[in-house]
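What follows is a group of structures, each given as structure tokens.
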Structure P
Amino acid sequence: MDLLHHGVDRSVIALWLGHESVETTSIYLQADMKLKEDALAKSPSADVRASRYRPDDHLMAFLRSL
């Protein structure tokens, strides 16, 4: 992940690791929490109040009938 953070292209990392394709390398790069945190920090915050989902009576009746 240090290579990626320092600007090394994904295709170069894939070659260094001996991966046949960049898609193989992408599997490992998707798990990088630092990249996810940076992306979330850049996105505008939504002024939406978080709330717990409460299913209606029709849905609960259906689920109980299963």
Structure Q
Amino acid sequence: MNGNKNVKVSEAAKVIGKSEQFVRIGLQRNILPFGYAVKMSSKWTYHISPKLLEEYMGLYRKD
């Protein structure tokens, strides 16, 4: 992942092998456990945690 505290939707989509739309809708519906979607007026914003995405994909080991 990147060194930032937020992963872009496009990057998360590549990591999990799905479309960007899949990631957006999964976050909006609270189906995907690695981030959040917040509706700001009529626009959605997304936060994807690098650590939670790595755990979801089995790339990070919990000690």
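Observations on the structure shown:
- Which entry (P, Q) yields the derived value -10000 for helix-only ellipticity at 222 nm (-39500 (n - 2.57) for each DSSP H run of 4 or more, over all residues; to 500): Q
- Label whose coordinates, when FRET efficiency 1/(1 + (r/R0)^6) of positions 12 and 52 (r between Cβ atoms, R0 = 30 Å, to 0.05) is calculated, return 1.00 (choices P, Q): Q
- Parent structure of the calculated result -0.66, -0.89, -1.13, given that log10 I(q)/I(0) by the Debye sum over Cα atoms at q = 0.15, 0.21, 0.26 Å⁻¹ is the read-out and P, Q the choices: P
Laboratory data are not the source of any read-out in this text; all were calculated from the coordinates shown. Computed from a predicted structure; not experimentally measured. Cβ atoms are built from the backbone, for glycine too; each structure is taken alone.
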